[in-house]
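Scrolling down, you'll hit the structures one after another.
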Structure I
Amino acid sequence: MNTNLKINLTDEEKELLVESLLSQGYAYEVVDSELKDLEYELKPGYESKVRKLNSLLKKLHS
């Protein structure tokens, strides 16, 4: 899978995607997977993104 794939989505499409991920219960899994990938790579500069994803993961878990 190409992780560098960029898709231009409208705001409406982004909202629909987020709603779909949340309603189907996949949002937690996607965020958790992204977080694990970032932690595994341990690339400099990702600390801020890791903190934000951790915060989001906590919100999704509640």
Structure II
Amino acid sequence: MSIAGIYLPPFFIYLCATFPLFLAARALLLRCGVLRWVWHPALFEFALSFLLLAVFILYV
């Protein structure tokens, strides 16, 4: 895909599309208090973002 003459890989576009989903899921997990029970919150958030990206790539 090309935007203003710059070629972007589809992976970057998928990553940009899943970022709002990740922010919404993170806010929901923070509000529910789930991240307090996770051993390593940053690792959990990375895994969540990777999971959302993988699901988005598989189903789009």
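No value in this document is a laboratory result; all are computed from the given coordinates. The structure displayed is predicted, hence computed values, not measured ones. Cβ atoms are built from the backbone, for glycine too; each structure is taken alone.
Just checking, which of I, II has the largest value of distance in nm of label points 7 Å out along Cα→Cβ at positions 28 and 52?
I
Quick check: 0.85 is what I get for FRET efficiency 1/(1 + (r/R0)^6) of positions 20 and 44 (r between Cβ atoms, R0 = 25 Å, to 0.05), calculated from one of I, II. Which structure matches? Could you put the intermediate results ahead of the total?
Working: I: 0.15; II: 0.85.
Computed on structure II.
Kindly point out which one of I, II the value 33, 30, 20 was derived from, the read-out being Cα extents along the principal axes in Å. Each step should come with its number before you reach the end.
Working: I: 33, 30, 20; II: 45, 19, 19.
This value belongs to structure I.
Which of I, II yields -22500 for helix-only ellipticity at 222 nm (-39500 (n - 2.57) for each DSSP H run of 4 or more, over all residues; to 500), as computed? All intermediate terms of the calculation are to be shown ahead of the outcome.
Values: I: -22500; II: -24500.
Traced to structure I.
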